[in-house]
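Chemist: Just below sit the structures, each encoded as structure tokens.
Read the figures in this text as sums done on the coordinates, not as results from a lab. Here the structure is a predicted model, which is why all the values come from computation and not from measurement.
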Structure 1
Amino acid sequence: MKDEIELFIGKELDTDEEEYVDGSHSRAVFICGKRGSGKSYSMGDIIEEVHDHTQGVVPLIVDPMGIYWTMVSENEEQQNSLWDWGLQSRAYRVNLLVPGNPKERYGEEVLSEMKRRGLEVSAIKINPSDISPDGWCDLFDLNINKPMGITLYRAIRNLSRQQGNEFNLDDIIDTVEGDAQSNERTKEALLNRLEMSRDWGLFSDTYTPIWDRLDETSLNVLDLSVVDPGKYGLRNLVVSVLCRDLFKRRIKARKREELELQVDVPRVWLFIDEAHNFVPSGESSLSKDILIRWVKEGRQPGVSLTVATQQPSALDHDMVSQCDVILCHKITTREDIQELNRLSQDYMSSELKTYIQKLDRVGQAVYVDDEDESISIVQMRPRRSRHGGGEN
């Protein structure tokens, strides 16, 4: 039987009793709240708790706003508040994962200052062979039943069969050029797209396991703010490839754990801010399928997930409904309140929207734990590390 791991999140508003999330097994946490209500701050609380109190769990933060690198510094602004709570400020080791070339993404002066402040900066690039034939077609919005989609799908499929994971972008281009089954016009249009993708700066020339870029002793922050969120869905591409790789590795590792064999891939706790951009309601994205699988099947391979959003109604209901912990800050839009109220359970004395209406201060949240069948209003604890979000 595993020892109980308690993640301290705050105090119950009426009784002042401390509130905890059980972190001794895989969890799925949903955090929401309008801008400025405290949802990103609260996610930082859980990140700190996971790092401080769990063993063999690697925190990975998907950061589309570029605000979590500040956890490398202490929360000096709230020292007095921390003392009142019996806590101390602290700085964390942060491994900043940068898609592409960090110097090109940040500029030399910014990069030097980040390193001076103690950040470990790691370039992370995608292996073209880690993207499925369907994924490549989705990346360029190509129909696999039309000429360009057929040609690209065939090229990736053949390279995968012939070379496994040992092919790069040049190999794809060469294979498309040599495709005798496609006409020149189709190949030229497809080659233009492939050549354009070089400019993204995301693809690796030689195969490097993405897992190798994670640091098991640090907070791993994937800074997606440096990647254009435009029509090609490059942020979703990075998340999709990374999460598919981690999930696959953990499935294999879990089998070894069951057989009491040595495991070199620890459990992962994934944190995603602005999650509606990755698992949107009513539409597809490159990362949507793997993230929904993560929340639905994560307990078996030992992976946890925390998602945060300003717009609950914009996040796919399959994701929200599978979460067993809810932290809901102030929400005011009708659509978002209706979406949240769908999560009301029989054990609640009132509908969820009734509890939400009682929130009147920044940092207050309705805390629902489906496992314990409990609901309360909590004041979230102050952060130990510096919060970089300003308004949340």
Structure 2
Amino acid sequence: MKLFDVYPLFDLNFIEAEGSFLWNDRNEKYLDLYGGHAVISIGHSHPTYVKMLTRQLHNIGFYSNSVRIPIQEEVAKQLGKLSGYEDYEFFMCNSGAEANENALKLASFHTNKKKVICFTKAFHGRTAAAVAATDNKKIIAPINETDNFIFLPFNEIEVLEDAFKNNEIAAVIIEGIQGVGGVQIPTTPFLQKIRTLCDRYQALLILDEIQSGYGRTGKFFAHQHANIKADIVTVAKGMGNGFPVGGVIISPEIEAKHGLLGTTFGGNYLACAASKAVLEVMESEKLMVNAKEMGDYLYQQLKEDEIIKEIRYQGLMFGIELKMPCAPFRNQLLQDFRILTGNASCPNTLRILPALNISKKELDVFISAFKTVSKLNIKKNEQILFC
């Protein structure tokens, strides 16, 4: 049997990792500025993370949700305290797509309605309802096609009210910051208008913070920059620092019933140990403060570069839109400087999603490499870029 070929792969085999660095099977060192799609939040192989997971594995790794698992309650309490959602409730699952699937189901159960507003360039996952709310027809199979999802233009306030007036809306789902869409940041007035309309029309606001949450933007959740509260928040990626874990943060207004949601592996002991480690390190090392400071530093160092058309960022979530396609630029950073970065659905956007404890010294390595590659490409493409 061979692997189902669905991933375009770099010819890299990493066998060791620490902090913001990876080593391959040739003992070559790489700087990781992508964290496997914003998953590595507290750095690779953080000592606290390794210690807590190892200790938990020695005790017990798994039992189902048919028994009490007190460590789940500990995670919920820590998460509530750090995120500012202390009066909400928490359901643990395994991934971001699963979190969004459960969030959409909860909204429909609670409102007894089925229409959902979502937005252009959105990405919410690849499962049934989550992929239907995703703005990419290439990954929506015929079985997932439905008219329950209404796509509106992102960051355009004017069209929102008509959509609510003309449909029975169960929920609005929106990313705190669109990641795959190229780090598109919702404006404060846009988010506040959605909140107002959800209240007026008895719809729920679902904030997908799977990539933009867990301290990445300098606040625990990106939507908190707009001073709003969601009815449901979905989390994953940075929550487990590499261990598969996701969750749904749920308003106390939404009633829980036995059998309403369920999962076999969600909230297992190891997932909880990973989640606890991340929260403890985030708090003790003040990683939200570092994310803001390092993000502002990176922006200041790059903002005048001639090859950049626009930088969209909050904290350590960066979309650097170039005046040329991103792919060759990204490949040069990888091949010539051994720096891992990401791309986006918009072909000119380079995505930077490093660990939240990255240092100025490590960012300087990237800044120097970026400027070198920029100069080479400006010289090579001067007539195309600046005609």
Structure 3
Amino acid sequence: MSPAKNQFLALFSHITRRSRGVGQAATPWFTKPIASAPMNGWSGPKLVAAVANHGGVPIFPIGYFTDPAAILKDLQSILPLLSDNDQQDGIDNSQNNNEELTKTEFLPYAVGFITFWLDRQGPDLLLKILEGQGDLPRSTPSSGTTTTGLKKVLRPPAAVWFSFGDYRPYLKLVRQHGAAGTKVIVQVQTVQEAIDAQLDGVDVIVLQGTESGGHGAQRVRPLLSFVPEVADVLQEQGKAKGLKVPAILAAGGISVNAQFRAVQAMGASGVVIGTGFMPTFESPGPQHAKERILKTGDGGDTTVRTRIFDELRDFGWPEGYDGRVVRNLVTDREEEDMKTRGVVEPKGADAFKVLREDRTGTKEDWKQAVKDQDLDFIPLWAGTGVGLLKKQVSAAERMDQLLGESEKDN
């Protein structure tokens, strides 16, 4: 797909693979309007690199970070996996002229922050990433310059993603401290949030539908109505107020080419894929969980939205959010309690009791389930499109399937 013909890809046209010979033009890194979702535990360096190498826009999950140094080390571990050898060891400016040095270069991936968690931890890690500390500089003389006296340049990521909370203070930080050309992606769950993001000058808006796996707003609409309404409203706002119209990505239950084409027809430039990448070879998720995903049919019935696992994990998710998971014993017992005991939302000790059929469960039972990776008790986040996934494939093959470029079954 030509980046120039796709609004989302066009935003990243300044990020290119290096030319391999004299007179050869550099080629765009991002050629497929597919972003991999920032999924904790499922979007590791191998998946990020695989998506980037095949022309997609990978988003590395910063998640519930408590150790910024470990995050930066993870980011650096992506670079040796990239297919462009010049990306692996940072920028070598020894052959560049001064005109080329005025252009900021970028790493071919984005980073994704949980905004309310960023509020708690502070912006230091975000600022370090914007400075390029996730890059791997090439070895040079101790003076920190190349043999020609030109300084090395550490690269920031192509974009920063914010979701679940007030992104505006961090949008300001990116604009003030980030390089010109660093894009901002914001995930929203309502039409008004999309309008506000346009007014704030956000580059990309991700419309998250109720079909989406993992966390989202408890009150959120299906993509079938969400995407076209937002697309129309943003165009109207753009014309009426002279505002830039951000690129739109659709997220939620998208697993096959027909769905991809449908959301594009409704006004989206591309898609964000989470569940679809979970059972790929490159994802770091456990194999038994991947197999469970591939055996799960009828995703609209076999997945359910709940807050019970946030109570059990004690991450302090704000009110108004829940998460879609594959049904298991915990969600079944939660539903039973709602019907027979009138418990609307188990909290505290009641949440742990849901783990045990005799209602004597404790926090130790939860810890043991996590240690055993017992999917009857711990969450397997997945969207409604899980029932369309039938076969374990590579990330590249999954992308080709979505774009209708593969004859193989899902």
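Chemist: When you work out mean projected area of the Cα convex hull in nm², for residues 127-166 alone for each of the structures 1, 2, 3, which one comes out largest? Before the final figure, lay out the partial values.
Modeler: Working: 1: 2.4; 2: 3.2; 3: 3.8.
That would be structure 3.
Chemist: Next question, about the same structure. Comparing relative contact order in percent (Cα under 8 Å, 6 or more apart) across 1, 2, 3, which structure shows the greatest value?
Modeler: Values: 1: 30; 2: 22; 3: 14.
If we compare relative contact order in percent (Cα under 8 Å, 6 or more apart) over 1, 2, 3, the biggest value is for 1.
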